[in-house]
Structure P
Amino acid sequence: MIDFIHVSKSYPNGDVVLDDIDFSVSPGDFLVITGKSGAGKTTIGRLLIHDLVPDKGRIVIDGEDLTKIKSKNIPLIRRKIGFGFQDFRVIPDKTIGENIVIALEIAGYDSKKIPEKVKHTLTLVGLLGKENLFPGQLSGGELQRASIARAIAADPPILFADEPTGNLDKETSLEIFKLLQKINSDGTTVIMATHDVTLINLKVGRHIHLEKGKIVKDSKESKEKEKEKE
């Protein structure tokens with residue numbers, strides 16, 4: 001369970017990025033967070049991995065309050081969250097297979113099981129056979145798949161995908177979205193941050209829309225209100 005409890009965050013220049021946001025994510029959810037650039041989507045992800053800390057409010061993951069977490073426990077929290085970056089963050093001078101191996105080693109994965117795990121992960125994201133290619137040899141869509149593969153390789157229960165379709169054409173964006181749905185169907189909690197509102201027309205579990213750091217729409221709340229009226 002993830003709980004954002006009245007969370008606010010401002011940057012040193014005074015810009016308010018998140019303004020008293022309040023929402024929960026249950027295990028196995030597929031949450032899509034939309035909003036224009038600067039609305040606060042990426043900030044939510046950075047708060048989740050304790051790359052940032054809120055100015056006000058609390059963030060609780062599986063009972064652990066990130067505002068009170070001890071430094072030694074931060075790596076343990078980060079192992080629970082795979083982060084797919086908008087700019088991919090794959091290591092350019094390492095092959096795709098090597099990128100995944102490094103992620104597994106950092107996570108403390110059993111070294112004897114790494115080769116099979118790399119194969120399994122590449123199969124899942126549709127990149128099997130390209131493990132010996134370097135990032136510069138892949139298309140944009142393949143790079144995004146590689147980024148997602150690295151993020152989920154160690155089986156984190158949560159995946160935060162930051163603008164995974166931001167620089168892709170419509171067809172490739174749909175393929176990436178379907179990949180995230182498959183990952184979710186396998187049991188991973190998926191949070192996708194995107195400005196591509198056309199994806200919301202597709203079947204998603206839940207949709208939150210941000211404007212100027214505030215939640216202006218939450219499909220879960222809308223459904224609950226509809227039930228109350230029945």
Structure Q
Amino acid sequence: MAALLPALEWLACRYLRRQVGGAEHVPREPALFVGNHNGGIMGPDLACTMSLLWRALGPETPLFAMAHDFAMRRVTPLGRVLQRLGALRAHPDNARRALSSGGHVLVYPGGDLDAYRSFWRRHEVVFGPRTGFIRIAREAGVPIVPIVASGAHRSAIIFHEGEWLARALGLTRWSRIRRFPLALALPWGIGAGPWVPYLPLPLPVRLRVLPPMRVAPDEPAEHARDRVVAAMQAAMNAMRRRR
């Protein structure tokens with residue numbers, strides 16, 4: 001990580017012109033970082049977020065990112081590379097083990113629902129009904145630290161989310177993917193599918209790290225999820241107004 005960090009920071013700071021607010025909220029103790037996802041497999045928000053956290057925590061700090069089953073189990077060469085970079089298969093047991101060993105964990109609860117939302121919904125935080133991250137934070141006794149990304153969803157223009165295409169192709173059954181997006185993207189012109197790599201457009205990406213949030217032992221998971229999403233959406237709206 002120490003060897004890769006300069007190159008990752010060049011990508012984030014020079015090419016994507018990353019802007020950061022609230023970096024002082026990154027805690028030193030184990031935490032569950034929760035982000036909104038943008039742009040799919042080449043979403044530039046991930047490079048910006050990971051380089052920010054590695055710089056804030058130090059590259060020697062155990063920092064893990066939860067990666068989708070498709071990348072980790074269906075495209076195994078990609079999965080092996082991601083594992084070398086700190087990725088773990090997105091499963092509650094893996095997150096619990098990482099946190100209990102003193103590590104930090106980054107998760108994108110919205111997954112493909114969030115990453116492949118259409119361009120016209122780029123200012124929305126979409127987690128759907130998912131509450132697993134709430135249960136993990138509560139069981140591990142760690143704070144949730146939301147990280148809101150704005151601007152990254154312009155890296156490719158998703159003009160069709162492809163929910164019906166995903167159903168027709170059976171992607172939900174064998175890969176847990178509920179979207180088959182169609183996007184205007186370089187260098188293809190039109191990129192089809194959730195796994196096609198593309199060149200992100202060099203547009204500014206802004207990150208806002210919010211203050212840590214705790215989940216009470218008796219708080220319903222749905223209520224806690226809605227509270228986190230509301231805080232992230234409010235931050236997204238404020239970033240949009242100041243753009």
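Out of P, Q, choose the structure whose coordinates give volume of the Cα convex hull per residue in Å³ equal to 136 when calculated. Walk me through the numbers on the way to the answer.
Details: P: 136; Q: 120.
This figure was derived from P.
Have a look at P, Q and say which one yields 1.4 for distance in nm of label points 7 Å out along Cα→Cβ at positions 27 and 155, as calculated.
It was calculated from structure P.
Where a number appears in this text, it was derived from the coordinates with a stated rule and is not lab data. What you see is a predicted model, and the numbers here were worked out from it, not measured in a lab. Cβ atoms are built from the backbone, for glycine too; each structure is taken alone.
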